[in-house]
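Visitor: Heads up, there are several structures right after this.
Please treat every number below as a calculation from the coordinates, not as lab data. Just so we're clear, the structure is a prediction, and the values are computed from it rather than from any experiment. Cβ atoms are built from the backbone, for glycine too; each structure is taken alone.
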Structure I
Amino acid sequence: MSTTLARLEGFFAQWQDRLCGDRAEVHFTARALAAPPGLHSACADSFVTSLGFQAIEGNWELLDAEAAPDEPRSALAALVEAFASDMALPGQKWLGDEGARAIAADFLACFDAATRQIVTNRMYFGWNPITGASIEWAFVAFDDSAIALLLATAED
């Protein structure tokens, strides 16, 4: 097992109870990569379709895992936005800002910073669904050794 996969297993074990409460359905899947990942959108599509989800091709938004939360395309900001508040009732907290910052940092830390890439199906104008849920937020992150899907879905 790669170091990245071991970290991802530890991440999910640590966060599972808080993520999989009553706020959303959370899917987490990780696996080893047999070869270097290639283009981020093709890698994400190949992975999610292998899990039975829908491809969205070039509509994966490449995030910057090194950007500060106030910078464009910040992975930290996107993860915080996804997990701080209830997806269906945004006025209600899910993990809250502090918890969402912690999960974001922990998730990104699972991957080798030198080769890490992260994409999301959300852009400033909406999202490109990979499921049939009425609300969803998907993140696919990978490095040279492993890939993971962190997907939250809800019904409004």
Structure II
Amino acid sequence: MPIHLEDLDVVSQAAEVRSALIVPCNMCPAVTAAIDRKLPFMRLFRSFLRSEPFEQHIEELQSQLGDRGIATEVFKSPLYYQWFLCMWTEGRRQKLRKRAEKFDAVVVLGCDTANETVREAVKPTGVKVIEGMRVTGFMNAKMTFDLTGNISFKDCRIIPISQRG
């Protein structure tokens, strides 16, 4: 099951930047947004291969940053094989690096490994990397699919990640 994440205070972390590129992972954060908002993860016939709750989440973040005078853009990954940020190809990472050069910071919406992937990709640019989320545990849920094409999750529980020494 996906990893459950919670938002960190991106606005405070971005206090000294004028522009930020938002780099979302389209899997775990999107499932988290859908479950937290109690909305379908995807509506295949309405917004094919897009998660409306996650898009709303990103738009809200852009609005919050915009209210502070921070210009934002989103580094989109529309192809399904690009959804897991932690498994991007070298070519995808190079595209991110080139795009990040135009910004003061990148905001990563994903887990620790997503943060590491972005940090490594943009290191040569010197841009600030802002972690936008933190891991709270694994999600255990039942996936449902209805006749209207909605993919949802029900009976979700957050399972802590074991910290064994």
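Visitor: Looking at structures I, II, which one was distance in nm of label points 7 Å out along Cα→Cβ at positions 93 and 141 calculated from, given that it came out as 3.0?
Guide: II
Visitor: Can you tell which of I, II yields 2, 9, 18, 20, 20, 15, 10, 5, 1, 0 when P(r) over Cα pairs in 5 Å bins from 0, in percent is derived from it? It would help to have the intermediate numbers written out before the result.
Guide: Details: I: 2, 10, 20, 24, 23, 15, 5, 1, 0; II: 2, 9, 18, 20, 20, 15, 10, 5, 1, 0.
So the calculation was done on II.
Visitor: Using distance in nm of label points 7 Å out along Cα→Cβ at positions 13 and 133, single out the structure from I, II with the greatest value.
Guide: I
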